[in-house]
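All of the numbers you see were taken from the coordinates with simple rules; none came from a lab. This structure is a prediction, so every number in the text was calculated from the model and none was measured. Cβ atoms are built from the backbone, for glycine too; each structure is taken alone.
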Structure I
Amino acid sequence: MKEYRVSYAPPTGKPLGTNITFKICTKIAIPILNLVGKKQWRGASNIPHTGRVIVASNHVSYLDVLFLTHFLYRNGRAPRYIGKEGVFKVPVIGRIILAAGQVPVMRESKDASKALEHAVKLLEAGHCLGVYPEGTLTRDPQGWPMVAKTGLARLAILTKSPVIPIAQWGSQIVMPTYEKKIKFFPRTPIKILVGQALDLSPWYGKENDPVALTEATAFVMRAITDLIEELRGEKRPVEIFDPHNSDLPRTGNFKKKR
């Protein structure tokens, strides 16, 4: 992996975490997001305006990050994400998102272990870190969260950071899961529901215990799925989709013709 100049400076600006590049990006992106989506946001008071925090959400569309960032930005925080390196290799765009404070990491490689190191440094500096615990777009046929990876739990336990569960729904209508075509009209309700901070203290000191990490991960995902049930107005399936028990690849667009 090539070397990237990543900043771990404490967050400044208003909203907290904003720099000039981040602000310019929002000036461009927010009008477009408002064009395709109608904001239906609830629970914003659960987002702390200062201090380190992890916001954890379900993942149903490539647009999730933009809609979640819009929500957080309008409610006092400019988040940081650990993103796949491929995005940072896109000409111009890669340099822009790097300058906006985002951090690249190569998936499924030795370098992927650095993701935890990057995340710890960002949280220690006082940033708001956005995390999608599933690690990729859901592969569940009905769009429900899958069995998640344990990276979020390890990070939260190690840093003793508060975890805020968030449910998103509607972005998959604007841009269907694993597709890149945008539906502009009619405008789609973009629903975001934020829960109260989760208490992971029962697992503190157990960041290297596989059983504890699995339990803490399931605890976070139950909270997220509870919120999704409320947004969707329906019950989750009895069995949670587990990508490890399917024939689908662990990463990448499994719908793409190869």
Structure II
Amino acid sequence: MERIGLIAGNGQLPFLFARAARARGLDVVVAAHRGETDPALEAEVGHFAWVRVGQVDRIQKVFRQAGVSRAAMAGGIGRVKALSEARPDLGAVRIISRLRSFRDDALLRAVAADFEARGITIIAPTDFLGEVLCPEGHLAGPALKPAQEKDVALGREVAVLLGQADVGQTVVVRDGHVLALEAVEGTDETIRRGAKLGGPGAVVVKRCKPEQDLRFDLPAVGPRTLEVMAEVGARVLALEVGRTVLLDAPALFAGATARGITLVGVR
């Protein structure tokens, strides 16, 4: 049986990838980040090893010993934790010493190049996740109002600029005013901050960077984000078509409908 590697972070995306790979008859070998990856993932795969952020050589060793020649990255690593709890090994030092930029994309591309130089090709998780990518159009909840459509358009425009700066993926807007931009705090805290400034009725837009390498940092949204939106009274969630993973889509659609939150897929 062919084996495929999974460099797992937090959230449900590693589970979705592992299940999709197993459905194709692949044996999944997981390098899971301690303190980030849900330990329950171990029960769903054939091979499982804990690593810490920055342990490049250890991950490569896990994969080589298992005969892995292809691997994907799935799930996030909290940026604050990555900065404060990283344990870089010689492999990480080898990569960092060659970097001219420490932005996310540059770092992750350098990591992928290092893996490939050692016989392990990093693939996009979307190769296995096509069925859970966001479709286009109205998905759930009330229809967009004209003012909300304008806010979605503004949020998309600003999100493109935010992505070009390699900062974040989420923008919160209300009545033509930009309330919050995502930085290191993540989507949920960005929504809370925007709603605190603008009150109920906010529009949330989430999309990839314009030149996003789909092997890394793929946007993902699940029921938890809707819970946060409901807590603060945000009314619209607009997601990029074909490049945002819907975690538990049936629950996401049902949750949006029950809470009166509009969920749309936009280009």
Check your understanding: For which of the structures I, II does the calculation of distance in nm of label points 7 Å out along Cα→Cβ at positions 55 and 167 return 3.5?
Key -> II
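Using the calculated result 14.7 for Kirkwood radius over Cα pairs in Å, for residues 119-214 alone, pick out the matching structure from I, II. Walk me through the intermediate numbers first.
Values: I: 15.5; II: 14.7.
Traced to structure II.
For the read-out FRET efficiency 1/(1 + (r/R0)^6) of positions 63 and 199 (r between Cβ atoms, R0 = 41 Å, to 0.05), a value of 0.25 was computed from one structure; give its label from I, II.
Numbers: I: 0.85; II: 0.25.
Considering all the candidates, the number was obtained from II.
Taking P(r) over Cα pairs in 5 Å bins from 0, in percent from the coordinates of each of I, II, which one would give 1, 6, 13, 18, 21, 19, 14, 6, 2, 0?
On the way: I: 1, 6, 13, 18, 21, 19, 14, 6, 2, 0; II: 1, 6, 13, 17, 18, 15, 12, 9, 6, 3, 1, 0.
Attributed to the structure labelled I.
Using relative contact order in percent (Cα under 8 Å, 6 or more apart) as the calculated read-out, with 26 as its value, let me know the right label among I, II.
Working: I: 26; II: 18.
So the calculation was done on I.
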Review point. Distance in nm of label points 7 Å out along Cα→Cβ at positions 207 and 247 computed as 4.0: which structure among I, II?
Key: I
Check your understanding: Given a computed value of 20.1 for mean count of other Cβ atoms within 10 Å over residues 31-38, which structure among I, II does it belong to?
Key -> II
